[in-house]
Structure 1
Amino acid sequence: MQFTADHKAASAAKPSLAGLSRAALAEELEKVGVPKNQLRMRVGQLWHWIYFRGAQNFSEMTNVSKELRALLEERYTLARPEVEVEQVSADGTRKWLLRLPADYPGEKPHEIEAVYIPESDRGTLCISSQVGCTLNCSFCHTGTMRLVRNLTAAEIVGQVMVARDRIGEWPGATPVADKNLPKGEGRMISNIVFMGMGEPLYNFENVKEAIDTISDGEGISIGKRRITVSTSGVVPMIEPLGRDAGTMLAISLHAVRDDLRNELVPLNKKYPIEELLAACRSYPGVSNAKRITFEYVMLKGVNDSPEDAKALVKLLKGIPAKINLIPFNPWPGTKYECSDWDTIEKFSEIVFRAGYASPVRTPRGRDILAACGQLKSETQKLSARERMALRAMAMTD
């Protein structure tokens, strides 16, 4: 296990342009006096440097006039969320504890987590949409946190920028030395999943704006078919997600009966399974080429029987679907245990024979509490002295 830290944070006196949409960038440029007839061109220049090249200083923007660069340097930064702590798992998974500026003077800074999962042929970045969570799912470590606030679109995009900084994915950057990084000519961050802290559909407008920025073909350029938004079942926002954002959809299902799902995913009391699946059947664009992923955490003696598997197949009939079986990832204080491997295999076989892809998700990053359902910032428990020690170690690397 490895710990490092980064100390580049946005100045409270100077806002950052990193993470802003095209419209927001235009507003900021107009504030500093860029003529309206130049806004589109100037936004295009900044967009290229910020989102294609990953510039961290205005001085890098060689095709922007010296006068405008000086003005931008005086008023703004290109800072990302601050990396408070980085943890690297034995399997190459990286978890970043990110610090966001306090909302008000005297308030403590907020913290979120993002996780990068490298595989041989792809790299998946799991990002957060809220500070904390309000859903209280009983099997999820994140659900034991209180909700503080929604993330802004810029803070969501900032997580992607931090990840590209840290692994060296911008053009001309030197990739970090790690045998676990994807091989070949593909992107090191090829997929984005909104499966971190928070319920994305309770922050829909900011999530949508962030998706538009991340998927823009002239910048970071991760296509919407490679972006998945996971929801615990905010039924009224599922159709707008497909219509307005156009991403892939994942459903945190985890149970086939309302009584059990009420316990595991309390949001089910408001939007029961029948309503949730009706929304899935009418999800814009759903097809065999754009299947919905149903996430199902395997809890020993709770939801893992052959009868549960058969009921799951029956429930999903007619929905183009993939079923991700997730071995439960333990966390301190939980009452649940992971299903035995034989039980998971039998469950998977029943689902597979019914015609559904049913991959068992390999647990990644368990040793740093970065696996599915574990994000709560175990680093929250680090004392101030421990954090200072980690920072000191990073500064001497």
Structure 2
Amino acid sequence: MSLTTKACLAAQAKEKPYKLSDGGGMYLEVMPNGSKYWRLKYRWIGKEKRLALGVFPTVSLAEAREKREEARKLLTKGVDPSAAKRQEKRQSIIEESNTFQSVALEWMDIQKDRWTAGYYQKTLRRMEMHIFPHIGNRPISQITPPELLECFRKIEKRGKLEMASRAKELSGQVFRYGIQTGRCERDSAADLRGALKTRKTEHFRTIDEKQIPEFLKELSLNNARLFDRTRRAVWLSLLTFGRPGEIRQACWSQIDFDDALWRVPTDIMKMRRDHIVPLSKQALAILREQKEETGHINTDYVFPSQIDPKKCMSDGTVNRAIQRLGFGEDMVAHGVRALARTIIRERLNFDAEVIEKQLSHKTKNPLGEAYDRTQFLDQRKVMMQEWADHLDSVVVQKNMVKV
């Protein structure tokens, strides 16, 4: 005779445990302390076994019967319900310990040797602000593309389209690491290709060739009354194509005056690899002037902060200098690189690959990064000197004061 919910509720505790059968091997076991447990008795390979189905009334009579039927289906397929339950529990534990956040932090820890400390912290902040609050506690194997898209849509709604794209890229890297380490089977971010809004690419602003004479005039005459070291930082940007962060973080220990080279270390390079910059005679002159001004200061920075010499020149100094020179609407510090690339290609006729190497842009090279660091060095030495001479010629042609 089958049980009823009323009968289950009415069952009272006795001195010893007793059972109320529901049929099909399932029964309610009532304990002396009043607790009531659903059990399923079955035979597996000739041996009697029991499977716990839950506690009544948390697990209702109807739910217990459903679990009984699920167990019976497993038996018909030749699967031991107890073993299946243990495997399910193990899988749940694995998934709980393999959340997106835990896998992401593990992946980031591996990248530490490749990334700068600043880039690591920036990436961690992005994760903590934009990704972890939404999917951080979810098992990485259970995160679906729609769930991931919802996370990115929240970033888009705040107008941060580039950040949404970056979050998708970061998530994809975490998923791929999860696949490699057996924590998930697919990259949910890969299924979102084309699903995010994009903003038209805006290149760094820069002046055109016709504006160079006026720019050099203002820089040379210094009517804007810039600090001398700030002016030299602008000049070095022009003469080396260095990114703003590379210029302001340059150190004397990286400068080789004898070989006329600036060896920029991996930790301040955007591409996370060493970069060798040939120094023209004009660039060396600028550096010697800077050395003369700051050589007595106890710092390795070429351009130390005016306030705290132990720190380098602050971010944005060169951009502010360009604004004070009157070219803020037309040019940013990073735009110097595009300006030099255009003129060197069109006026000085150097190969694009040589120029790209000087700009530290990644190019295809089957010989690997170790060789790639010095590739075209001889050609680049010639190119950088011709570029500096070209700027000098503009100064002379316009009867301007040379630096």
Structure 3
Amino acid sequence: MFGWELPPFNSGGLGVACYGLSKSLSKNVDITFVLPRKVEVSADFLKLLFANNIKITTIDSPLRPYMTSHEYSRLEEDITMYGNDLFSEVKRYAMEARKIAQKEQFDIIHAHDWLSFEAGIAAKEVSGKPLIVQLHSTEYDRCGGENLNKAVYDIEKRGMEIADKVVGVSNLTKSIIQEHYGIPSEKVFAVHNRINADEYSDETNDRIFQIKKDGKRIVLFAGRITLQKGPEYFLQVAKRVLEYDQNVLFVMAGSGDMEYKIMDDAAVMGISDKVLFTGFLRGDELAHVYKMADIFVMPSVSEPFGIAALESMVHGTPVIISKQSGVSEIVQNALKVDFWDIDEMVNKILSVLSFPSLKQTLQENGRNEVGIFSWDMAADECLKLYRTLVN
């Protein structure tokens, strides 16, 4: 299995999904997980390999799955051990993957997202083993369908054309793969992401609620602050809600290429004192923010899945999710709205904040619903594909 990140060295849902899926798969198959460089990751349920030639250095790498080549070139630390740009690093990963595939014993190759597709292709070329590529996000999603990075798009398309099977994390992703990449429907499968609800702690930290001691209600955005996630729609909603209720605080947990623009926009709109930017959060910090929030809003323009919505629900936070998301296909106890429908989003937020019975119903039913989810569900679907290819 080829991936780009695993927790705690993850920049978002990709690493979380790879970890959860691999852990469940390991109950039935032996997994060798390859990362592009050495990091201090602990996962005793799989064999970890690192595709980097420096054997003694442990690196907390700044390379992230969705960074642009421009962001890569601006890294302040020494990146001479990598390529001159992100695409060079992808190529280097593929060359090392070829060497690894010549030494290791395996039956199936499973590569996650475009950064790992070249590695998966290289392993297939030298081993002749079947290849599955899994898309957690497409270039079409990341750019909102406009101004595609052709180099990334070409890698995605080539990976899907060469692969024996293609997996998308939702029916939404499956349709994008077929419509915008021209991949035959019989080759593409939807395997929804999940979470293991029993792995999330119910513990609370009273200090995180100090911000609410004066009666403030909190509306949360958690995700990359980038075009795909719809942060500008979140700001428009915030301005409208504040026209009705000044006692609401909007929290944006995440980072991304639009972070400074959204900060500037909040100032221009005159609501910067009502919008709190936390930066990127993970683990307990993110869990505390979920628990602190009165409602979680995911206004994504094109969201292949959206694990953050499930994480919010398991922590008892009501959610409003974009209809243009994969997670909306599998959850019922959530409020759903088109990402562009500012009026309806405002109405739903004010309703949850105004009617305690509605909030309580969403909390209880949402938590019960995700309580029956598990990564074993996704792993079972992948195992069916594995068996088909091996047989």
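Each reported figure results from applying straightforward, stated rules to the coordinates on display, with no laboratory input. Here the structure is a predicted model, which is why all the values come from computation and not from measurement. Cβ atoms are built from the backbone, for glycine too; each structure is taken alone.
Match the computed value 0.20 of FRET efficiency 1/(1 + (r/R0)^6) of positions 190 and 246 (r between Cβ atoms, R0 = 35 Å, to 0.05) to one of the structures 1, 2, 3, and report its label.
Value 0.20 for FRET efficiency 1/(1 + (r/R0)^6) of positions 190 and 246 (r between Cβ atoms, R0 = 35 Å, to 0.05) corresponds to 3 out of 1, 2, 3.
Can you tell which of 1, 2, 3 yields 3.2 when distance in nm of label points 7 Å out along Cα→Cβ at positions 150 and 174 is derived from it?
Of the options listed, only 3 reproduces it.
Given structures 1, 2, 3, which gives the highest value for mean projected area of the Cα convex hull in nm²?
Going through 1, 2, 3 one by one, mean projected area of the Cα convex hull in nm² is largest in 2.
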